[in-house]
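Multiple structures are listed underneath, in structure tokens.
Nothing in this text is a laboratory measurement; each read-out follows from the coordinates by a stated rule. Keep in mind that what you see is a predicted model, and the values were worked out from it rather than measured. Cβ atoms are built from the backbone, for glycine too; each structure is taken alone.
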Structure P
Amino acid sequence: MPAIPHCQRLPNGITLIVTPSNTTDIVAGRIFIKAGSYFDPVDRSGISNLVAALLTKGTTELSAMEIASQIESVGAGVSAEANNDHIEVSFKSVTTDFAQILRLVGEIIRNPAFPAEQVALEKKLVVERIRSQSERPLTLAFQLLRESVYHSHPYARPLLGITSNVMHIDRQELVSFHQTYFRPDLVTISIAGNVDLATVEQLIDEVFIDWFLPASAAPTITPHIIEAPAQRQTLAKDTKQSIVMLGHLSVAATDPDYFALRAIDSYLGSGLSSRLFVELREKRGLAYEVASVFSTKIDRSIFAVYMGTANEKVSMAINGLQGELARLCVARLSEEELTDTKTKLLGKYALSKQTNGQLAYIYGWYESLGLGWDFDQTLSKSINALTTHQIEDVAIKYFDRPYHLSVVGG
């Protein structure tokens, strides 16, 4: 059983979370910087993704080859990726190499060089990924749904950006984005593993002590989500299967309704015993795949249900998905169904905290979202306290209204 995390705010603004765990001789870290696609300028969507991809491609002191060599020489792992709400840098090593890898990660985060040749190469790779995603019906369907629900909000834009924007991003814009958002008061460092608190504090002090807080206030944006009227978005593709996706604007993780929606997501679309799988795939034979989607975000998330179905069954698929959402508004879950849902949801959640990497991620992610690392405890208590009346009330609140629809297929 891992120790309770220790969380503190350092003098320069960094939030540090340390979770000692001696189950293995591995130390894992997650560093979250509030610099995800949420903060991309409208005409430079994809810039946060490009910045993240280039962090390991050279610093002012080390080339991409030298970075790779340091990582591989000790069998460690270091990677970086962008998300909607943050850029995440992940690393892990054996305990004896932890200090070396942390120093390297500090260099990568603070001093990326954005070499011109690496910028040019990475832009081509991103454009290829954008092209590849354009051939995936499920990805396209979710993108159409985001555009329909979020309209002008940053969440409406694809994480990778669009080709025309990406190709026009120059090196200086990458440097400026990094200088604006990579600052200690926007950083959460979460470390879990076979290392004691005093050692971590000493190393963090060594690596980041001279990373001073800028005089200017941290940049913020507060876009207001204005949900567009429900509409249908259709994209014809020459395929034998169509993706049908229905969605509603729901809540951020700070909203009290979040916990009921997490339970509904588990009940409807998680696993082979879920309502959607049993009713629409097993009993009615409508679906090749069927599930629900509900993400945890800083701002309001989409609650969506989707199905992969034969082209000639699209209308039945829409009716089937809408019918299952509507059923939640008129037929209350039984006590047995709710108990089973809680057990399944909390069981899967417990399994997501088995490794040091998972622990570092969970605690750091919650903290970076503004929920506090101890949201981990709040989540379990709030799920256990849910009643069938609450589930019904929340379902009515969000599903008993027109839905957004996207259909991609033949």
Structure Q
Amino acid sequence: MSTVTRRRAPLASASGLARQLASAASRWPWWLQVTAVYGGARLASACIFMAAALHQGPNPWFAPKPDYWNFINIWDARWYGQVIATGYPSILPTDAAGNVQENTWAFYPLFPALAGGLSGLTGLKPAASLTLIAMLAGWGAALVVYALFRRRAPHGPAMWAVAFFATFPVSAILQVPYAEPLSLLLLAAALLLVVRRQYLRAIPVVVLLCLSRPVGVPFAVSLGLLLVIRAAGRFRSSRQGNMPVEDHSLGKLAALAGLTAVAGVSALAWPAAAWAATGDPLAYTKTETVWRGKDLVPFKPWFDAGVDLFGPVLGILAPLVFAGLFAAMLFLPPVVRLGVEMRLWCASYMAYLLVFLHPQTSTFRMLLPLFPLALGAALLSQSRAYRGTVVTMFLLLQIVWIVWLWAWAPLPGGGDYPP
């Protein structure tokens, strides 16, 4: 046997084994396949975290080279732990000039409330309860995301879309004590119920969603737009003398209107709670803007960031070009296959970011609610080479995100970029 033949034999054997394993896995129930994909992605992220922790130097939280569990319990995780320990202040903390300082009102209550309850029932430390809930919620989100994607695509593309979701460059956040995993679980469940036209069943899910993270406003907007589209469809049917389809029936429209109203009220619940507790009607807004260092001016931060990155001319055009490209993407055939509900959500959420978000390094993390686009990416091509390349690039970019943003390294002026 030649040297070349001997070298090829192990490769052929490994390739055959991989095909056998893939064939066996394809016969598993869907939830086990999703669990395997998601679990493998989280294991890869854990390895990246542990490797980065070995190079972690002095930082505000612990000694250098921490273990995995300490390393993932930093940044906002410490704020959620503070919520469990001390709750929310009745008086906003201020500096000598009267400017509001960082405080826990910026962190929505559902995640720390669940973790605090779990700690009280089991005796677990708050950090452990936060981590456990985040990990379970991330797993649950993957399962519900698959169920949502199956409403619009066959099993194969839906599984690849779940793989994209699970390996997205900032998906490592799904296994740390942040509110994102819980919020994404509730968002996926709410979208699934809306796609199924089960509007009344979606009400409690939407209420909880609005208490998990600040996504209630764009979700209410997307529901309002959906209501307009459904009502317009009924109007056109009546004008043409046709019987309205089920989606346009008065009962469905009334249920959707009720869900929209609940979403709108629930979106304002947390700012209202901050007002009630502190006596300041702008308590939540003042707290949120502390992290950006400037008052909230809609749209302006994007143009400021554009000017900083591209100069005074291109910088003004950059946000407009970005918004135009995103809008055009929503009309690409693979994205159109997502259906009107998921497309409206993506459009509403991106519009919300453009209006209110101060672009910074945390912006990458805030793109996760656009996860329905993962299905559009999977439907873009059936090529395994394309899909495998996407997963590989996502995993490589996870290394960049964790090493650059999660690991703490002091900037020349102090502090560090937040993840």
Value -13000 of helix-only ellipticity at 222 nm (-39500 (n - 2.57) for each DSSP H run of 4 or more, over all residues; to 500) was derived from the coordinates of, among P, Q, structure P
Value 21.1, calculated as mean count of other Cβ atoms within 10 Å over residues 109-116 from one of P, Q, is from structure Q
Candidates P, Q; Cα extents along the principal axes in Å computed = 83, 72, 57; producing structure is Q
With mean count of other Cβ atoms within 10 Å over residues 53-60 computed for every candidate in P, Q, 20.8 is reproduced by structure P
One of P, Q was used to calculate Cα Rg over 2.2 N^0.38 Å, for residues 301-396 alone, yielding 1.21; that structure is Q
Candidates P, Q; mean count of other Cβ atoms within 10 Å over residues 149-156 computed = 19.5; producing structure is P
